[in-house]
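Structures given as C-alpha cells follow.
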Structure I
Amino acid sequence: VDPQSLIEQYGADTARLFMMFAAPPDQALEWSDSGVAGAYRFLRRLWLHAAEHQDAIRAAGELDAAALSEP
C-alpha cells in the first residue's frame, strides 16, 4: 500500500491513527481498508463534535493541570 495515496485520500492524521492502533509496536501491521475508513470516520466525528462545541470550548478557558487528579 502506497502511504502517499492513503494520505491523499484520507489525510495524514487518518494514516497516523490507523498505523498507531492497528497493531502493537512489536507486531506486523495487517492492512485493512475498512480499518482505515473506520479511522477516518472516527476523526471526522471527533472534528465535527469539536466544531459543534467550539464556543463552549473557548469559554472554558485554559486547563489548570495542577487541579487534575491523578488516575
Structure II
Amino acid sequence: KTFGGFDSTKDLPDDVITFARLHPAMYNPVQPMGGKPIMVRTNVEYQFTQLVVDRVEAEDGQYDVMFIGT
C-alpha cells in the first residue's frame, strides 16, 4: 500500500506510524558524506522509485552502496 504526500507527520495514517515504531532503523536517516546531497538535478523527466543502501566490505574498508531505481 502506498500513501500520497502529507503536509505534516501528524497527518500520517496509524499503520505508517506503527511500521516506523516497529522498525527502529527508520528513526535515523542515512546522511550523505560531506553533509551535502549526493545528487542535485532539477527539471528531469524521471523520478526515483526505489532506493536501497547496503554496506559492503572491501579490502580497504567498508563502503555504503546506493542502488537507485527510476
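The numbers here are math on the coordinates, done by the rules we state, and not lab data. Model, not experiment: these values are computed from the prediction. Cβ atoms are built from the backbone, for glycine too; each structure is taken alone.
Hey, helix-only ellipticity at 222 nm (-39500 (n - 2.57) for each DSSP H run of 4 or more, over all residues; to 500) derived from one of I, II reads -3500; which structure?
Here the read-out was taken from II.
Identify which of structures I, II gives the largest calculated value of mean count of other Cβ atoms within 10 Å over residues 37-44.
The structure with the largest value is I.
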